[in-house]
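**Student:** Got some structures for you, see below.
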Structure 1
Amino acid sequence: MRYSQLFGKTNKSAPHDADSANARLLVQAGFVRQEMAGVYAWLPLGLRALRNVEAIVRDEMNKLGAHEVLLPALQSKEHWDTTKRWDTVDVLFKVPSQTGKQYALGPTAEEVITPLVAQFVQSYKDLPLAVYQISNKYRDELRAKSGVLRGREFGMKDMYSFHLTPEDFQAFYDRTIPAYLNVYRRCGLDAKVVEASGGAFTTKHTHEFQVLTPAGEDKILTSKTGSFAQNIEISTLKAGDKNPDNGEELEVMTGVEVGNIFDLGSRFSEAFNLAVTDENGERKHLIMGCYGIGTTRLLGTIVEACNDAKGMMWPKSVAPYPVHLVSLSAKDPAEQEKVAATASALHDELTKAGFEPLWDERGASAGEKFADADLIGLPLRLVVSSKSLAQGSVEWKPRHEEEAKLVPLAEIVEHVTTFMNEPYETTSH
């Protein structure tokens, strides 16, 4: 992709109301554009990164044996009346129709998935079942803030599981925890599993997945190592107490919630009469579990955790492009032609090898190109210049390293292949 042809460019000035790193950097780098409070348009760079996040989430959910569907965002008032939630969920967008009916813009999917599953699950032999979707959700937040971390329209993966017995539910619930941790690890994040109380959409205790960063809204009682972590709202412990895991002193840290899982019990299956006859002939309502990951929120969290003073620092697994190829202008026309031809050939070679670069072939200064490359934050910067070509080389600089080095031009594709195929790195801290 030639940068000059890319829709959406960098912006030197930050949004005046940016209250977080992701709100500032995603807009400045040309990844998103704010349409109104809590609502963003996703530009090509941002959408490519978001699709990479979604692909990781989808892969881990498929490994759990879950089935992907796509449910309507427009939901019937009758279903919300059935669950008695039409007037109790305060963030519900209610949409009147010219037909006289009212609808909800889906903030969650229990009112859609439960009656849908009831049409297909006829026997205990159809269980267990897990179904998920990746789609936009809508919540009428009083105060949308922190860029894409808290919006009124946002992307989410929501999965629902259906079980005949508590033991079967617990077995699946326990399997989702490592799957979620794999998602975050593959996205370059170090997440903690946090015990927490349920919110507006839950009925029992839940586990949250938190990434420690000052941009978060939640206060977590934990220690630097060890698996123990609790939301301070439910914890009987306090800062300074000993971690039950390892005896370390507990601290209150700030985190961003990037997912949660919880037990729905049989509340929704009873409302929609979702029941089957077990092998003993007894009619039972199904036990349901709910498992959410905010995909746009997860992308914003990656930005919060992976940035420096110059811009974003994308993990290789979610970067919109793996390589930022920069060709520098030369005063001598013959040298300029050689630089352009070499960069073009390298662009094609890398693309053929599966590592399509973002090629900045503009006539801008070296300083402007390097500043844009740092702001956009792709994992690897390659610079082709008359100076590097005089040594038969290309300048090589991973985004997270300070110094550049020269790599022989003939070995670049091999080096990029090795670099990109290295194991997932956790870059958050």
Structure 2
Amino acid sequence: MKIKRNIPLIDQHDKNGFYGGKFGGNYVAETLKKPIDDLNKLFEKYRYDKKFLKERDFLYEDYVGKPTRLIKLRNLTDHLGGAQIYAKMVSDANGGAHKIYNAITHAMLCKRANKKYICTDTGAGYNGKMFSMVAKKFGLGCKIFMGTKDIKRQKPNCDAMKKNGAEIVPVDTGSKTLVDAVSECIRYWVSNCDKVHMGIGSLVGPNVFVKICGWSTTQISRELKIQLKDEFGDVPKRLKLINCVGGGSSAYGFWSEFIDYKKKDVELIGVEAGGRSKSKLHAAPLSKNSKIGVLHGAAAYCVQNSDGQINETESISSGLDYPSVSPIHCFLKDSGRARYTYATDEEALKAFELVTKLEEISPSLEPAHAFAEAIKIAPKFNSSTTLIVNSCGDSLKDRDIIKKHLGSYSR
């Protein structure tokens, strides 16, 4: 499978929404076909509209705060030796994570569809928090579906959602995590799509949701490309862009502008959630060679049991605790353009501990997985290699988990 140059990867699908002929698609009930078709027409109408783009860019600058910083982690670089290590501080964005970009696009589309309510899913709580923020800003009612397990472990973001006036719908089925929250959100939308707009919180689901999310988070790499030219004079060779991967929205946004570059010049490295080192459960379908399955309307690599049923997953990170992954990342893996690996819970915690000890940043447990890979590989290179980690979320939401495992929490 080959990636076409000079065409956004989100648009490199066939007429049925498949990337590389086998990933993605629209595996949905008949009742969802018209709402999805209507949403696709709405998005295609406005994604090139000058007024829409002007409003989006204003919100990214005035409300989100752009650009988020690119900083050199000098102490971590000196401690490890080898490659130069940088962080793209997407956690600087209003609300503390990359989810704000997708939330803004969906709120803008919701208004243009003349709907007054918006719904979404959340795992780590950041997507729910961002949707609650923009719903409040745009004057929209907001309903957020969240697994009861995640409600317990992500209290700070739940408090923020409630403060913004959103309704949290507890999901107590299945694993009580993100996968079940997405399922319940879609079921709700089926029955209420005439008056409610739905946004899926990551780069997953039927094709239109993959495209809207990817189109939104590309802002990250647009900024990074400019920052690299300011820092180095041009995009440096021997560059490695490291990102955590759950559904894959922040990774696609971080990589989008660099996918056309040769792999030897810009390597894309995705880090999944390996779960506890002593457990067989994980959320790493790409790096642990899972088979293709269908989940939430799209074909992708999925964690499955011997009967082909979606299997239970495990991760200390709520945002990565998902049994499938974006069809975009499946395509990038099979094309050979990106490399995927995983970090265990223990490795992510150790990475968090080291990074926060040496640097004045505090990544959430999702990007802590990416930092674990950077820490592992940096000593293997010399200073002519540059590693950049997308620090896509702030650790505030994980304060209770960090206290439990490390004994203390500070920012």
Structure 3
Amino acid sequence: MTERPSQITGMLLTIGDEILLGDIPNGNAHHIACELRARGFLLDRIITVGDTEGEIADLLRQCLDRCSFLIVTGGLGPTDDDRTNVAAARAFDLPLVTNRDYSQWLKQRLSDWGIDWSREVERMAEMPEGAVKIGLEMAGFFLLHRQIPCYFLPGVPDEMKYLLAQAVIPDLESRFPKRCSYIKQVVRVQGMLEAEINRRLRELEVEGMGVSIGYLPQGRENWVTIFASAPDEEQCRELIKQAEDKIISLIGSQNVSGRNDDCLEKVIGRSLRQHGWKIAVAESCTGGLLSRKITAIAGASDYLDRGFVTYSNRAKTELLGVPEELLAAHGAVSAEVAVAMAEGARGNAGAEVGIAITGIAGPTGGTAQKPVGTVYIACATPERSSVEKNLFGGTREQIQEHAAQAALVMLWKLLTNERELRCD
């Protein structure tokens, strides 16, 4: 009888006061979780602990009681707050011993740099008895304890990523050849509140399908996540497809802009390129943020002709041709000026599409009629011009981000309807 794949779950312990204090984000945890899932391994828990030997040792003992494998990052350096080696020896009731190969390599490296050998550096070469050194040119070791593989990796992101790819994952794959496959798919939804998405998907029965559905707000965009588990990748993909088809039918395909890493900037760029159209951008309160988002996509020069940051009224007039009387009558933050900016940018560049943003990002400058967060976004094409008024909340940076994202949504809506944007 063929052995069925099983779910292999492990635990991750990240060590460092700097993580708990918020000095650095826990990017290592995100990278490790993603890399493991892509190869058929899941994390049951991610725990962060400070640089306290006793707490590290206690958590190591607890982790071993509930996982198939353990990964630990951080605390392997030469300073007084690097206590992982000592804590591991204490947790596993093993003596610390010096790894001769790593010690010799460290001595040679310091000699090459003209630095004297010290007790602090020597501590880096000490590890629990029976541990196997991994990555000679960086800290890290492996220990098999109670038949549970334990991987101790440096906290330095580049070093951790290298050892994870070169040593940890290959070893896990060889130890657990019969394991389930996992695939996660993201459906990107525009113009619909998370609560409305959830309401529409309540009738979707996923029990017994081998998938789970999640909701993840991303600013003005909402993600519906589909997570599938199956004996092999082919079955996983079929489960994902079945669930995605049902989700899109309930949400409406007109509200779905893409999947996975298909951000609006990519989708918009593909559409512009396919039609051979150029776009010009005019920004005031966002100060070039929209242009930066568009140019973050490789090959944006195929469709982005130019961008204008016209912060002052004078700039709007000189560079975009916005009439002074229009500014005097309606103010820089107005529907009329937003349209004139979009049309001016499009005409200046000889492009098929022009898009403009003007608003009040705050925290000052608002009035009763136009409070902070008031933003007008306009799009101009040869056939028509349209404008939207928005009232965003949050900090200055959040308002700017909301405005740039809303401009992308508006552009996406126009580009997905060729009847509104026929530039022949």
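Nothing in this text is a laboratory measurement; each read-out follows from the coordinates by a stated rule. None of these values were measured; they are calculated from a predicted model. Cβ atoms are built from the backbone, for glycine too; each structure is taken alone.
**Student:** Between 1, 2, 3, which one scores greatest on FRET efficiency 1/(1 + (r/R0)^6) of positions 278 and 374 (r between Cβ atoms, R0 = 25 Å, to 0.05)?
**Tutor:** Comparing 1, 2, 3, the top value of FRET efficiency 1/(1 + (r/R0)^6) of positions 278 and 374 (r between Cβ atoms, R0 = 25 Å, to 0.05) belongs to 2.
**Student:** For which of 1, 2, 3 does relative contact order in percent (Cα under 8 Å, 6 or more apart), calculated from the coordinates, equal 20?
**Tutor:** Traced to structure 2.
**Student:** Shifting gears a bit: Can you rank 1, 2, 3 by FRET efficiency 1/(1 + (r/R0)^6) of positions 174 and 398 (r between Cβ atoms, R0 = 41 Å, to 0.05) and just name the one with the largest value?
**Tutor:** Evaluating FRET efficiency 1/(1 + (r/R0)^6) of positions 174 and 398 (r between Cβ atoms, R0 = 41 Å, to 0.05) on every structure, the highest lands on 2.
**Student:** If you work out volume of the Cα convex hull per residue in Å³ for 1, 2, 3, which one comes out largest?
**Tutor:** Comparing 1, 2, 3, the top value of volume of the Cα convex hull per residue in Å³ belongs to 3.
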